[in-house]
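S.K.: See the structures that follow.
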Structure I
Amino acid sequence: VMGRRTVVSARVVDLQARLGQLTDERVAAAAQRDDLEGREAITRRLVDSVDVRMAVLDVRLETLREHRRQQSERVRAVAARLDGLRRQRTEAETSLRETREQQSRLEIERAETRMRIENVTATIRSEFDREPEAAIEAPCPVLPDGVLAAARIAELERELKLMGPINPLALAEFDLLKERYEFLQEQLDDIRSTRKELRRVIRSVDEEIVSVFAAAFAEVSSHFTELFESLFPGGQGRLRLTDPDNLLETGIEVEARPSGKNVKKLSLLSGGERSLTALAFLFAVFRSLPSPFYVMDEVEAALDDVNLHRFLGLVDQFRDDAQLVIVSHQKRTMEAADCLYGG
């Protein structure tokens, strides 16, 4: 009996120890449960906050996409308008050239007509001793009494023969030439009026072309400066008009000065720097005149590793807004592609 009591006592001690251990574990589990419930509440609040933020970002993204679409439509409309203005200017210049040629021909014909009128007038004055106007208004002669018309005609014919050859159609020719002269004068006046109107149209077209070009150049120049400084940290780049006072005839020069170099001319840069500068200009045009996709053929062939990394960063900026198709033999370019074609 004493042995069993001892065993039972030991068992009771073990059970009490186990009960204490389980109680501690239960308290720890309850604390852990409370901690997890607190974390779960925090997580739920974070998820709700993220959902709200995502909804706001989705709305903003949709707004930005709509704004970009409208900008693209406006750019396309401006480009179409510019093409139309260029065609109008070409047509106006062609019409002006034809008008000038016609005016030149009419002036020559007018001079010839004036000369013929002067010759006929001189003939009337020298052979008939009359002014052309008086000769036209002169009445028919009255035959003397007793003189037959045939006899008078014969007498006049003898007198004409003695006078020598004359031009009996001089007065008629004078009238025709005068009428022709007046017609040519009217044509010349019309041509001068047309030329004036054409010059006004050309001037208007030139003004609109200058306005559109100035706006496009300012936008491309701003984007070029931004992209150049992104591709050449610490460098400076800008676009400059060779003749700012004459936007119809001006050229465009690219000034590029990478960090640590005191040069601006492209010819003094390395091949890779020239390529990267050209890419900055190309992507500046892309940003000013957005397109759904762009195709480039080995544009990064001359770039070293550092410049290639910058180029790929530039591509990454555009890949969300357009599809870029790049023909390349560069392994790093291929690794950055979403889809790869070729063997």
Structure II
Amino acid sequence: MAMTFRERTIRIFRHEPVDNIVYQPRIEHWYNYNKRQGTLPPPYDRLELLEVYDYLGCSIRPYHYFNDCLKIEEHPDVRTEVRPTHDGHIVFTITPVGALVRRVEVSELARHTVEYPVKTAADVDILEWLLRNRTAWFDMDLFRQLDEMVGERTAPMMYLPRVNMQRILIELVGWENALFMLADDRPLLERLVRIINETDETWLQVVLDCPIEIFNFGDNIDEYLLSPPLFEEFVLPVYQDRARRFRERGKFTHSHFDGNVKHLLKYLQVSGLDGFEALTPQPQGDLTIQEMKEALGDNLILLDGIPMTAFLPSTPYEEFERQTREIIETFSPNLILGISDEPSPVCDIERVRRAGEIMEEYAR
């Protein structure tokens, strides 16, 4: 009897024999956008998301289900106000010691922060109060419901809040302002990193005790934002520490490297992580497949691997087939096959389906 997707997924992380790899194309963005626009092609226009995955005959990367099981709650005296604007909204996070303000622009495809909440040393004080007064817990009842719903389609997975510098660059301060902070007031930046590291312990203890075995550090690493020296100083030690702690609990970790990362590859083997998600080969990313293989070796797992550009109608079909087969042949069995990084809303969904058929040709 063939293994289920759930069995294969966990056995791949354990480096145990499998009858084939697993294919998780992560079509949520494609599905949700086209459903809102009324442009889902038949028969997908009549199917719910899980039904689409079943129709395609592939597994799922279930972050959007199990992430909700981790509950991070603010202090009772904190309140949030959202005020609409002509192009998005402004979020006010109001605490007893002051307010943080974030302004967001929203389009049909995405949202973009144009004003970040942490701008001054006073804002760091407010953020510290906010983070140190949070509580966290794991919703076991919700987990059981979701685990039953997902069934054998995959093993439960969760992605965790971004690590220190990535949260600073993407969510709290912004890249440009963070560079000024680094140059003009490095002690303030280091204090912010320290606050994040210390207060992350609130939810880290919760997930270490939960029944989920596979965790993603959803950091969206790109060396154009996070240079190798900053990665080595701030992020690498946290990865090493957390990977060790998760491994001691019998759990597995991987990080989301979806940008230009050629000069970060040297850290993969010393990170302590079990794998890396969304490493993107040329022509979309800056890596050759051989560079990816040399960095991952025979011990680290690749999640995804096929560049999203292969699924665009403008890419010759023969090139899509060639790239898909090369990824499978190069990285199996340490491979959770997928698309780096997610199918575009205008991708050819039949190519998404075809990639699963190609994978089945390699079943043992």
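Just so it is clear, none of the values below were taken in a lab; they were calculated from the coordinates. Being a predicted model, the structure only gives us computed values, none of them experimental. Cβ atoms are built from the backbone, for glycine too; each structure is taken alone.
S.K.: Who wins on mean count of other Cβ atoms within 10 Å over residues 4-11 among I, II, i.e. which is largest?
M.R.: Values: I: 9.6; II: 19.9.
Structure II gives the largest value of mean count of other Cβ atoms within 10 Å over residues 4-11 among I, II.
S.K.: Among I, II, considering only relative contact order in percent (Cα under 8 Å, 6 or more apart), which has the greatest calculated value?
M.R.: On the way: I: 13; II: 20.
Ranking I, II on relative contact order in percent (Cα under 8 Å, 6 or more apart), first place is II.
S.K.: Using helix-only ellipticity at 222 nm (-39500 (n - 2.57) for each DSSP H run of 4 or more, over all residues; to 500) as the calculated read-out, with -26500 as its value, let me know the right label among I, II. Provide the component values of the computation, followed by the final result.
M.R.: Numbers: I: -26500; II: -11000.
Computing helix-only ellipticity at 222 nm (-39500 (n - 2.57) for each DSSP H run of 4 or more, over all residues; to 500) on every structure in I, II gives -26500 only for I.
S.K.: Ranked by Rg/Rh (Cα atoms, Kirkwood Rh), which of I, II sits at the highest value? Write down the numbers at each step before the final one.
M.R.: On the way: I: 1.55; II: 0.96.
Largest calculated value belongs to I.
S.K.: A further question on this structure: Compare FRET efficiency 1/(1 + (r/R0)^6) of positions 36 and 172 (r between Cβ atoms, R0 = 30 Å, to 0.05) across structures I, II and report the one with the greatest value. Before the final figure, lay out each step's value.
M.R.: Numbers: I: 0.00; II: 0.55.
Across I, II, FRET efficiency 1/(1 + (r/R0)^6) of positions 36 and 172 (r between Cβ atoms, R0 = 30 Å, to 0.05) peaks for II.
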